[in-house]
Structure 1
Amino acid sequence: MSNSEKKIGEDFAPALVAASRALVATMMPEIVRHGFNGITPAFVNLMSLLDTAGIRPTTLAKRAGTTKQAIGQLVRELEARGYVEQVPDRADTRAKIVRLTERGVALHVACAEARLKLQSVVIAKLGKLKVSRLQRDLIGLAAVLEEMRTR
């Protein structure tokens, strides 16, 4: 058995992190091709969690798996660039809702199109069955890790 075969299964985290970084690094030029310059990977990651209906920053932080303070900083940066707006929550005027602006919707669409393009390339290279299994396994991994985190 080779060293690389022995290492498979021992520590999956480096491979998972490398895949995540490669995904974002591959997406960034696609976003630029859609006419969005100065966008950071953090903005791209947050875009899939936002929509025009809006979301409270606390809920956004939970979905993103980060702190309210970190989300607050990202939201302020996105708001300064015209991608989101913060409006009072009709259900609780003390709370704010973060929602996409027209410009934010365009960035959201560009991110979704970039993800679809990458997905089609990956399916072409690895095959639909492998990609489906990978997706299923990653969802399972996320559930296990979330369970561990919330114990």
Structure 2
Amino acid sequence: MKWSRAMNDPKIGDIWRYPYLWEREALAGETEGRKPRPTVLSAVVPIAGKSTLLYLLPITGTEPLADQDSLEIPATEIRRAGLSEYKRLWIIFNEHNRDLLEESFYFEPNGIVGTFSKAFVKVIAARFAHAIRASRSTTVSRSE
């Protein structure tokens, strides 16, 4: 289903189920995420007033490898976000999906799960900005 302006606009800190495409899968030639997973919107960028770029970070229940830039989600945030079916979760910053909201074949209007607190969103935004500035977050584009 294509996005329309009549729907609620996604916001930074929102958690959405999204078929996230990992960088390793994209490099292997895959074009579809293997399963919908929780992701957090780390940036929402309006373009020329008619399009919106979404930057989505993966949330995983698999403990990250030592070389992955990750942040464990506190238990209170897991509950607040509606993710309490998971015991432990991490946000990965080494990579992200970028999608164009209005043309996305992957971003579902009814895929919202919840949202993180404003304080935790600030932590996520700072970590993502640092990863981008340091060229340590790879973009997997879903709209090209």
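Quick note: the coordinates plus some simple rules give every number you see, no bench work behind them. Keep in mind it's a predicted model, so treat the numbers as computed, not measured. Cβ atoms are built from the backbone, for glycine too; each structure is taken alone.
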> The value -21500 for helix-only ellipticity at 222 nm (-39500 (n - 2.57) for each DSSP H run of 4 or more, over all residues; to 500) was derived from one model only; which of 1, 2 is it?
Replying inline: 1
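Can you tell which of 1, 2 yields 19.6 when mean count of other Cβ atoms within 10 Å over residues 88-95 is derived from it?
Numbers: 1: 9.5; 2: 19.6.
Answer for the origin of the read-out: 2.
Given a value of 1.00 for FRET efficiency 1/(1 + (r/R0)^6) of positions 16 and 56 (r between Cβ atoms, R0 = 30 Å, to 0.05), point me to the structure among 1, 2 it was derived from. Mind showing how you got there, number by number?
Details: 1: 0.55; 2: 1.00.
Value 1.00 for FRET efficiency 1/(1 + (r/R0)^6) of positions 16 and 56 (r between Cβ atoms, R0 = 30 Å, to 0.05) corresponds to 2 out of 1, 2.
So if we calculate FRET efficiency 1/(1 + (r/R0)^6) of positions 80 and 128 (r between Cβ atoms, R0 = 35 Å, to 0.05) for every structure here (1, 2), which label has the highest result? Write down the numbers at each step before the final one.
Numbers: 1: 0.25; 2: 0.95.
Ranking 1, 2 on FRET efficiency 1/(1 + (r/R0)^6) of positions 80 and 128 (r between Cβ atoms, R0 = 35 Å, to 0.05), first place is 2.
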> Out of 1, 2, which one gives 21 for relative contact order in percent (Cα under 8 Å, 6 or more apart) as computed from the coordinates?
Replying inline: 1
> 1.5 is what came out when distance in nm of label points 7 Å out along Cα→Cβ at positions 64 and 120 was calculated for one structure; which of 1, 2 is it?
Replying inline: 2
> Thinking of 1, 2, which structure, once Rg and Dmax of the Cα atoms in Å is computed, gives back 14.3, 43?
Replying inline: 2
